[in-house]
Structure I
Amino acid sequence: MPARDAWRVPAGELLDLLSVSAVVLDDGGRIVFWSPQASEVFGYSAGEALGRYAADLLVQDEHRELVIKLFAEVMGTGASWAGAFPIRHKDGSVRLVEFRNMRLLDDRGDVYALAIAADQSMLQQVETQLALSDHLVSQSPVGIALLDADLRYLFVNPALERIDGVAAADHIGRRPREVHTLLDVDTVESALQQVLITGTALIDQYHVGRTVVDPDNDHAWSVSYYRIDGPGRRVIGVAISVIDVSERHRAAAEADRARRRLATIADASARVGTSLDVERTAQELAKVAVSDLADVAAVDLLDAVLAFRRTAGTHEGAELFRALAVASAYPTEATSAADEVGHIAAYGANRLVTQCVHSGQPIVVAHTSRADLLRIARDRAAAVALARAGVHSYLAVPLIARNEVLGAFDLLRARNPLPFDEADVILAGELAARAAIAIDNARWHESVRNSAESLQRSLLPGLPPQLTGLEVDACYQPAQASSEVGGDWYDVIPLAGDRTALVVGDVMGNGIDAAATMGRLRTATCAYADLDLAPDEVLRHLDKITRGLEHYIATCLYLVYDPHRHECRIANAGHMPPVLIPGGHHPQLLSLPTGVPLGVGEDHFRTTSFAMAPGDRLVLYTDGLVETRHHPIDERLNTLLEILEEQHPLESTGQWLLNALRHPDDHDDVALLIAQAQPTTPAGR
């Protein structure tokens, strides 16, 4: 600092605290100068001390000879003397005073003695405090630093050296941002400035970051900032205390991670396997994995497993995978690199997903290289896309159910900076194990369902035949959400005399057994129809057959339309009432004797008649069209009549009704017949 600016520096208060005094003696031992602080040390005012012999005023008799000797040595040889000496205070007490004595020479050659003195008890107190402070700071496990008003390090204790991994010498004279390049120094220096300005301490500020000696792992610190003020409120600087709480931080992070793992498993338990649909179950698994476990998740099943062609034993070579689901935590190019859902891709034996299903063990690549991405992606372009997306870690877990490997659960991390570790493998394995059972159940269900549906469709009639005076359209729709197909059926049977028998029935229950029962009843209905029996007689014979079938009951409507008489004869076995739509009139439910279902064994079937003129329509249906779990049946039947107020071409009416009344979550199948009477050509023309 330039000398001209030295006066601007505030004076220190340590000398004032010690009450250091100055006393000057002439060569005869008389006091010629007396500082104000001397009055505090010795008790005498300047008026009482000046001109007096120091030995007479301040020294006890037993010490006089020693004092004269010491005085002569200082004045004679010029040697300085320092030490503690007992003096007599004005109040009569004896006190130890710390002295620094030296000879002075003025410009005229006169010799004087200068004594610098301080009360020894005060000096010892300050020395003790300084020693204690130094010991505490040096030995403290808490990191401590002192910075000046320009935020430059003045002091760093050994604990802080250990905490931040930077030597004390590399701190001194530098700012925090010049030392801690991996920390959020803007926040730190802003806090320091705030404390310097306001004088209000900031306590227990939580900081997480990395150090230059351990740049790969997070550390945590509890940091407090205090302004240091000297006597007279002179700002000396700001002190920092740092406590390393990394272990506590890691324990809390691990506990939080464990909680999130449990939450993910609980979430998976609630969300995965909600339906017996393979693709939907795979999608549920992929979605539950993002974003806590992975940034991108995919589910790929072996095509041979889906087709039930996979056999037990060791498999080698390439494998065909069918992509069933892809999900991401955020929009990313990595999803475009995945196989499109529904597509089949062949992966060689060296590919990681193939190794996963061959070994039945997880495959973990904590830090993916370019070569690793080529073994993960479907081709080079996809590998480049994964690299651009920032994919840095990969995990594949096998989907195993009933000791059979079904496919693989693939996970990628890009935005999440942490690599996959053993805890992630355990979590992914738990999710995969739960999902694999659901997927396996779903694929077996779909196989059985497809078989039952194929059987049921094979037992239903084909296109309605050409009929006299009657046009017919038919629809069948299996349940959308049920675990198995039902036993609904319809039939259109040409009879003698241009008549037509129309049949709609519903075997209660579902599955292959229900479909087989439906086929037997349909075959029997066709046989009895050929006997030209009345509708109630046909139902009586069907009732006997149904009673012979174990645990099955069915409802059925059987009617015969005569186009020449424009008349329908109908009998009902516990079935829903048909809807008649007279030309130019409102739809109406036909009021018929209900009867009891087939198989109950009570002979309550009756044949009734109603007119059906050309242009009239008749709608026969099973209960799956109108019944739901949430609406009364009367309300649904009224809805059916309201919908039928709007006329559609005959060939599209059935699908229109299904679209209007059915819901994806409906649990029953539907058989539907729509018949419209047509004019007949008079005989002889």
Structure II
Amino acid sequence: MPERETRTGNGWQDGVSAAPGGLLDLLRVAALVLGSDGRIALWSPEAESLLGFSAAEALGRDACALLVAPENRLRARELFELVRTGARWAGVFPMRHKDGSSRSVEFRTMQLRDARGDIHALGLGTDAETVRNVERSLALSHILVDQSPVGIAVFDTDLRWVRVNPSLERINGVPEEAVLGRRVGEVLPALDVQAIESRMRQVLETGEPLLDQQTIGRTVADSDDHAYSESYRRIEDPNGRVLGLAMAVLDVSERQRAAAEVAKARERLAVIADASVRIGTTLDLRQTASELADVAVPELADLATVDVLDSVVHPGGAAAVRADDSLDFRALAFKAGHPTDAIKAAGPVGEPASYSSSRVITQCVREARPILLQHVNNTALRRIARDDSAAEALRQAGVHSYLATPLMARGEVLGTLSLCRTVNPRPFDDQDLTLATELAARAAICIDNARMYGRERATALTLQRSLLSQEPVPHGGIEVASRYLPAVSEVGGDWFDVLPLKDGKVGLVVGDVMGKGVHAAAIMGQLRTATRALARLDLPPAELLHHLDDIAASLGDSDTLATCLYVVCDPWHGRCEVSRAGHLPPVLVDPDGKAAFLDIAGGVPLGVGGVPFSADEWELAEGTLLALFTDGLVESHAMPIDAGLQTLLRLLDDTHLPLEETCDMLLGALSREPDDDVALLLARRRS
């Protein structure tokens, strides 16, 4: 019949006895009682499990003869007599198993007396190796807990402390004896006690551990908030009875700060990468300044202003030096990350302003260094703002931190980037200053490039306009109209001309020097002058282009090339002779309004050399319209040249507008903001 065991707890409670633990079950302690004669009087089931003898086999037998090897019996009898005299003995003794093997058993022995006064000996024994394993496990547990750098706490099922290791004592700032028997909130109220105890109850109820739970708060050991990582596990005995829970605590404040620093570094790199793409998309000064402000807000600041020296916008030498060290600025961009009245404090974009030496941006330019005002007071606001009303607007907007960094390119200070924080509660720090300086440096190069480009473009445009023909002079039988439109980005070498020739003839010229800028404009001027000189010799178109070809090869670089179209009109005889050097063919619109390109040999560009040019003659009836143009009219990044040529034919087909209106109509439809220069020359034979 199997043994029946009754346990208190884990099912029912009698209100007096407590639930058993599991350690004795693990040890399986055997009990045996010897009478005064040394015979076995009592024998427990655990003794049978330990030594193999049943109660029937053991009871009444001499213990030494049954359980002790012959060589150990003398020592066993000595120990038995010692216990009978009232002494206690504890130790390990080799016992004989029923199977003949020897088992090391750890004993606790003591004297017993019954009601008659007879003396008995009680022996409590268990397997010595099992005891050693438990002892090693307990010792290791104590070492790990006491020496662990991780804070470890043990709580009972009422969420009260029953153990705290030294690491947690240091984290808490409270010794173990001060927390035992108390709950977390009674000792550390500045922690998120509600969240901590909620996690504890969840683990006790479900048995599922919770790992790396984040808590922000402070303990007695610290005056500032720290970040803690907590892990919770339920503690059970071998029988599954819940004893409480263990909590491991790590102060991860440094890790959190390091992660935050890494995140900030990544954000700064992302801002710089973003700036390299977004700043300097054009060579327009104000657009570049606006792009800088757009990158700075809201990534770095809540308000951003870009001011440059007036001499940058209107070049003409160095900025004027005044006795009071003031400087002339122009605000090129202002950006706010949210609606704010601070816009009233910013100078009007594009308008000049003179700032005294007491202004921060003046100091920033004079000293060519960034200026950081981490905490702004009323005195600092008056140095930041242009006047008292602007300072009040900034104060009302909540400006609490300010940073100005110079826009420096190629060793020259061009202006400043000014940044303010209002909504962002964190003041600017050294890392923000480094990022702002990097953004300002990148933008300054773009601003300087835009400034130099603007100067070159203005020079090239002035040169080109001075070299181009003025309003064409009317010629007997030919009515003419013309337009020149410079490219939005960079001036090229397009030109046109109307030349009076002998016998009432008229020469029409359109050309395009390959290249951009001042160089192309200068080459264009030389070719135009040469064309005028050669036209006076009354040379046929093909011969004139041949001489221009020789001249082009000797101008500028050896690879100077240009295209040219030369038409000689004879309005009195109704004929025209056309020759072209790699240029687009002209459009002829007959008196009936039918538009078509003249089918003539294309030739090679001027400057190639060694290739003869040819000419073709065409009838020029009364009312016939000729359209000469450069490729900028019909080609752009949004319109391929084939599509542009077909659109030009469609626009000219069946048109009977006056020539001036026809010019405006063509430019409006084809080249509102051309990528390349546009030269257009229209000529119509009068009645």
Structure III
Amino acid sequence: MSRNKRFTKMMILAISISLVLSLGLIHPVQAGGWTQDSFENGDAQWTSTSGSWSVVQDQGNAVYYQSGKSEGRSSAGDAEWSNYVIAADVKVVDFNGSTRTYVAGRYADANNYYAASLYNSSGGKLEIRKKVNGSTTTLATKSDYKLAVDTWYNVKLEMNGSSINMYVNGVLELSATDTDMTKGSAGLVTLKSLVMYDNVNISNIGDPTPVTPPTDPTTEPSTGTPSDPSTETPPTDPGPEPTEPDQTTEWAAYNLTGFAAANTTGGGIISDTDSRYMRIYTASDLALALKKGSKTKVIEIMNDLDLGWNELPAAAQAAPFSAHNNALTHPVLMKTGVSRVSIDNFDGLTIFSANGATIKHAAFTFKRSNNVIIRNLAFDELWEWDEATKGNYDKNDWDYITVENSSNVWIDHATFHKAYDGLVDVKKGSTGVTISWSSFVGDDQGPNSWVTQQINALEANKSAYPMYAYLRSNAVGMSKEQIIAVAASQKKGHLIGATEFASDNADLEVTLHHNYYKDIQDRMPRLRGGNVHAYNIVMDNAATWELKKNITSSMSKAISAKGYHFGITSNGAISTESGAVLLENSVILGVQYPLRNNQADESKSNYTGKIAAIDTIYSLDGSNFRGNSDDAKSPLSPVPASLKPFSWNGLTALPYSYTAEDPARLQARLISTSGAGAGQLSWAPAQWLATSYN
């Protein structure tokens, strides 16, 4: 599509009308006029309330550029506009992760508007979305719509009465019906993406007329001229796909439950104008908020944060930050460094992100803290190849989150990518911990994935990495692609109780529910003493199990002969040292040893734990089972030690109520658009501060 400026009489007329509009002299939607802004004369008629907006040159054309990595908002026009079309040329310069880019209408303020959305998640999506009182819902969506950076798209949002249509490059792609908002100005909104806008057109539709959506919003449209929406055949089901629960009964599934349920409120529900509420945009902001003795109660992470020690400004290279163990092999971490973030002696703290921001290159330790909530955050880029301990991963001690000597901690709707050591560990007698609705995932093995970057660096300099060179040699015979595939899975999940037979292990209390473990080899969880209740979790290691079969016995012998450790462990839930683990209504796929009760010496009963499974689905090599661990010939029967009868330690019953779902529907539930992980729910900040939605 050509974007050359058309300096014609019509353009002059358009700009003239635009300037009149900016002075508020006429309302084009009511007056039947129209306007276009090509930004050649600056952006005076646009009001930005968030982000970094400026008029810049792009290939000789003036464009309106939002260059900030946090949310950007800019609006223009009249709050009384009702039925109109806003169209704009849109070019994403940097998606900056999984982000959305909007052309918005009936824009009342930052918390109330409709939007035509370009969403670069899962191969690309188009969406019609609404935000009402700060809560965002997707009204219609089209998946598998390829989106690319540095590509201009003409995006048009049409609002006519209750009918809302989205066009891209002149083609009607989506339709929806909604009545929540009837008027408002025009808006341009970016959710973390860096975007250029040009040729913003606003035109009047006139009085409301019925506009019906196409028969199937997911059907690929014709590439020709779009038909008149008013003549389309009404569908039998408009098929809106909300990305957040829209009924109280659905929200209740996200209530805080488990061992953390009693007396866990975090920083509470406080106003964002309260001095104890801090919005975090930089590492320096976070350092100030988490400084020991801080009065901070709520920390809202506004954008992705790169927190490697070498990435921190000098002012932030002090408590609570400290330098972690040096990176030795990953080319990125060797530049950025790794930070340790110590949150010490906090009582009542919520750390969350409304937009599912990602934190990189940092390990967080919560010490001697009480009543802490962490929600809707992703953690990434904390793994490297281990030559130092020959693949045993016993040097760097990089865990995304470690909880020590703490109580009442809730980690919810978080995503944890591959890490050097564990993902979330709970130690030193910590009590009242719940980890819920979170995703724990290995590397996706893409052409520029974290693991692929590492292996490419090793491949380019084999002589510097003896273990890697040996795996690639004829002695073992692994290809680079095989090594990437095996390294992509995560070795360790949760270690609960770090020290063997520590006296405070008996105090450990952890609930795991509605968590999705994808390509995690071990420790879901691994318990020493205390109590762990896991229900409605999925261990999906089917792909990893198939990879394990490709490591032949001769390969394994050659690797171990040199003292190297490179392969795939295949354990599920583990209980040792008289700990109690109960697994209920869960799914285990592709795990060789789903339940283990001893990791040290099966002949010594003091190393053996208590573990049981109830109504759990298990699948391995085509064999399928649903039932309990104590059923006759159950493949879930714990190994390798003699069984200890299950009982809770210090409890006659669990001290909380909960509802376990049917495991047959669990996997689909957890990977759905409102399932486990960060960025799945589009909630307003106040919703993330709540702990109950009854």
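Computed from the coordinates by the stated procedures, all read-outs in this text should not be read as laboratory data. Just so it is clear, the model here is predicted, and its values are computed rather than measured.
Determine which structure produced the value 28, 14, 14 for semi-axes √(5λ) of the Cα gyration tensor in Å, for residues 265-392 alone, calculated from the coordinates; the candidates are I, II, III.
III
Matching task: 108, 28, 20 is the computed value of semi-axes √(5λ) of the Cα gyration tensor in Å. Pick the structure from I, II, III.
Derived from the structure labelled I.
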